[in-house]
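These notes open a run of structures that come right after.
Every read-out reported here was derived from the displayed coordinates using simple, explicitly stated rules and does not represent laboratory data. Keep in mind that this is a model prediction, so the values were computed, not measured. Cβ atoms are built from the backbone, for glycine too; each structure is taken alone.
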Structure 1
Amino acid sequence: MFDISERIKTAFARGKAFIPFITCGDPNLETTAEVVRAAVDNGADLIELGIPFSDPTAEGVVIQAANLRALQGGVTTDKIFDMVRDLRGDVKIPFVFMTYANVIFSYGAEKFFAKCQELGVDGVILPDVPFEEKGEFLSTCKKFGVDLISMIAPTSEQRIAMIAREAEGFVYVVSSLGVTGVRSEIKTDLASIVASIRANTKVPCAIGFGISTPAQAQQMAKISDGAIVGSAIIKILAAHGTAAPKFVGEYVREMKDAICSL
């Protein structure tokens, strides 16, 4: 059995990582579990599992709508933990939750992170918790061996080195200003951001927000250690519903092949 941090390290040690984001419970948790397995079968190296929240401030309209569908379908944090328990019977790659501070506060931080440790959830990303306020969760994360994954955005500027020096798991590099969503072009000077991160930490970094095509994934993986894709996958789920696992699997394979060809 891997230790949790080791599992994230291993995901990046095999080469450029492809990281899909999936909103849990959209359209239902059975489909979410099938999508996770299809993504793993087709080369995903780490899975970001979104725990739905009623006010997901970092998300664009596509993932906001997925959150709403999941909540209207009756998804709860406990039901998501049950799904993870089932997945951990055969899925060995890292899981990272992406959610919001209120979800953890309302569940109880000790109880939440203890459950993560028990079920093999390797890390958590909290886009509404600034670096300066992470102390609210950090000691509890450390107690239960869960990596608190930092985000670095184009606006981080002078804070990049400081955030990178304390990074755990991997650094989530936000490609563009604004919320999540497919973008036709990514114009940020990401190479200089990644260079600054690498000067301050050995923790790998992956780029997300706006990536949807194999060419974009390849471009981002050239600069960094991996690519994260959310909205493009959620669009496939919105279009195909319970039939989506096959189509998500094909998409993940295409994206993974693109970044492996570097």
Structure 2
Amino acid sequence: MHPVAQHIVDWLASYHEKSGCKGFVIGVSGGIDSALSSTLCALTGIPTICLSMPIRQSSAEFKRANEHLEDLTARFENVSCQIIELTDAFAALEACLPLDSQSHPLAMANTRSRLRMTTLYAIAQKHHSLVVGTGNKVEDFGVGFYTKYGDGGVDLSPIADLMKTEVFALAKSLNIVDSIQKAAPTDGLWEDGRSDEDQIGASYPELEWAMLYNGDSSKLSSRQNQVLKIYRHFHQANVHKMKPIPVCTIPDQLKGNFH
């Protein structure tokens, strides 16, 4: 096994043992991040429940997710899989919302993610298990490309210190199904199957470069400057996701007014 994979597997097993829980629950979308994360969970030998939770999903994404689920269950006896169709639940929630919310595409895309988070925790609580995150370092700590209290609502994050290119490299070493390795990264929240690059305006290798760059921007090409601008815009807009919830601290002299 790749040494990085072994390190993550050992970390997952150690965290699980200390938690006192009985297993892992993880969502599988048909993308590279969830495929790698679920495979790493499977490699621990600990009971792992993989959930596919389609909501008006594109057929290509749904097919890739099923390919991965079939591959995992064939390779690992500790893995079980469920498909929980959430389209009707999403439609019912959608119908309850004011029309201005229904017509806001990003608000409804994020609502899909939050409905999946709710489903993951319902299954996890039933089985006294940990919800495993699937975010990588660029998404979680660079551009903040995830849903607050959606796919960002997890108990532990095994691949959040891996750049996206490292995720692809590790997935290849672990023989993740070929269709997922070749697919363009997508968050799976849009019916048209738009890619992450379509939404962000830069590729993951470009974003990784921008995340690490601290040199003189006057020496960069026009595209590099554009990528830096894109990265910094997303980072600034989403930095609230990466920090603890602000707490209003009451000075002791004011608290004295309660007595």
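Calculating relative contact order in percent (Cα under 8 Å, 6 or more apart) for structures 1, 2 picks out 1 as the one with the greatest value.
Figure out for me which of the structures 1, 2 the number 3.8 belongs to, where distance in nm of label points 7 Å out along Cα→Cβ at positions 193 and 225 was derived from the coordinates. Only structure 2 yields this read-out. Check the numbers for mean count of other Cβ atoms within 10 Å over residues 209-216 across 1, 2 and tell me which is largest. When mean count of other Cβ atoms within 10 Å over residues 209-216 is calculated for 1, 2, structure 1 comes out on top. Which one of 1, 2 has mean projected area of the Cα convex hull in nm², for residues 33-128 alone, as calculated from the coordinates, equal to 6.7? The structure behind it is 2. If Rg and Dmax of the Cα atoms in Å, for residues 97-160 alone comes out at 12.0, 37 when worked out from the coordinates, which of 1, 2 was used? Answer by label: 1. Starting from the value -16000: which structure in 1, 2 was helix-only ellipticity at 222 nm (-39500 (n - 2.57) for each DSSP H run of 4 or more, over all residues; to 500) calculated from? That value comes from structure 2.
Structures 1, 2 were shown, and mean count of other Cβ atoms within 10 Å over residues 145-152 at 22.5 was computed from 1. Starting from the value 110: which structure in 1, 2 was volume of the Cα convex hull per residue in Å³ calculated from? It traces back to 1.
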